[in-house]
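Trainee: Below are structures written as structure tokens.
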Structure I
Amino acid sequence: MRRIDALFADYGASHSVRGNLLCHAAGITLIVFGLLSFLARVPIAGVWTASELLIVLAFGFYSALDFPLALAVLGYASILDVAARAAGSWPLGLAAFAAGWVLQGIGHAVYEKNRPAFLRNLVHLLVGPAYLVAEALGIRRATAGVSRRSS
């Protein structure tokens, strides 16, 4: 089994209820948008900011696991980066970041009734966005062996 498959299987075991997945789809997107909003305020060189540095570092991590998926996550992150720059508001980013974590908590407390996977393994903080993109694209390995209980 490839490492990405093992990470997705472990992550998926804590994310099998439709309501939790919907909370995570919105929550992860808001968290990433918020994080990129904050980091867009930290200049690196020219037009490049810490948000692009984070995207490049994350792309390297995802590329080591699965290159086609890394490209898809790069597209997702790039869209959110452009949106964060266009919003141009760190208070909006802070609100999005906080709302995203609230949605994550609701997903686990109300629907899944378990603890977030990142409390067991911090790598799941990076697995979440890739899992979300894989689910959105219908990539089979993202859901292999995971049943979708109704919420």
Structure II
Amino acid sequence: MENKLHEMKAIIRIHGQVGIPQDVKETLDRLKIRKKYACVIIKEKPEIIGMIKKIRDYVAYGDISKEMFTELIKKRGKAIDKGKKIDFEKVVEEFFEKNTKKLIELNLKPFFGLHPPRKGIKSKVHFPKGVLGNNGEKINELIKRML
């Protein structure tokens, strides 16, 4: 199970929508990160790694823990069909065992809207001095500050 956790990447858009090159904007749209401080959780694949390399100057990303993913769904998960309830434990298990497409099948939107981080961030500097780029395990602390 430990290997599967490190296949999961959290990507948070830090840069706004103004002044972004068209190819980067298209890549962000394909990942469904359309607004500032939007977050998506995806499985690590070669195609995704290529997309992340292209947008690394506009996003913060890293390996998300299962506990943080559970908390993210409970606090920020939105239902597609508001009439149906969301079973958080089932969503976590299905998502970590199967494919990303399951979020939609489990009545959950594939992105999460977050607050700006408490205590601020250096949004124009790469990690470790700022938040842009690969944050590794530190992405969990950033998400916690943004819930």
Structure III
Amino acid sequence: MSDTDRQTLVSAAWLHDIGYAPSCVRSGFHALDGARELLDRGFPAKLAGLVAHHSMSGYEATARGLDDDLAQFPVEQGPVADALAWADMTTDPQGRPTNLDDRIAEILERYPSGDPVHVAIQAAAPDIVAAVQRTEDRLAALVR
């Protein structure tokens, strides 16, 4: 991973949930709202795209009927997007380390079964698990 990609990843990890901030809420879909806020403030499109699409948020966009809105942001695929999903899905809402299974369970418990987040996490789980595994495999290869 290049130095630029590392810097972008760290920025995305810090900013991926900015769309929850009351001043950023527009659609109620935090990934989209955060990405719009970043573009409005002059941040790079790649960073906004990572925030928009973090942790397989396309599933939530579908559940909310916001596919076209989300499609306005570039989709980053590969190690940076995978590592962002890993960072998001291996920490709890307070930023403490957790494991992937517990994180998914925590999200499903926090949102009722009909909520778009609950529906999306259930649908996205295989892709999230795959992204986390790819990241862990990449990390393991670095220490071999």
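Trainee: Could you tell me which structure in I, II, III was used to calculate relative contact order in percent (Cα under 8 Å, 6 or more apart) as 21?
Mentor: III
Trainee: Let me ask you something else. If you rank structures I, II, III by distance in nm of label points 7 Å out along Cα→Cβ at positions 11 and 43, which sits at the top with the largest value?
Mentor: Max of distance in nm of label points 7 Å out along Cα→Cβ at positions 11 and 43: I.
Trainee: Tell me which structure, out of I, II, III, gives -20000 once helix-only ellipticity at 222 nm (-39500 (n - 2.57) for each DSSP H run of 4 or more, over all residues; to 500) is calculated.
Mentor: Considering all the candidates, the number was obtained from III.
Trainee: One of I, II, III was used to compute mean count of other Cβ atoms within 10 Å over residues 59-66, and the answer was 19.0. Which one was it?
Mentor: Comparing all candidates, it corresponds to III.
Values in this text are rule-based calculations from the coordinates and carry no lab data. Predicted model, so just to flag it, every value in this text is computed and none were measured. Cβ atoms are built from the backbone, for glycine too; each structure is taken alone.
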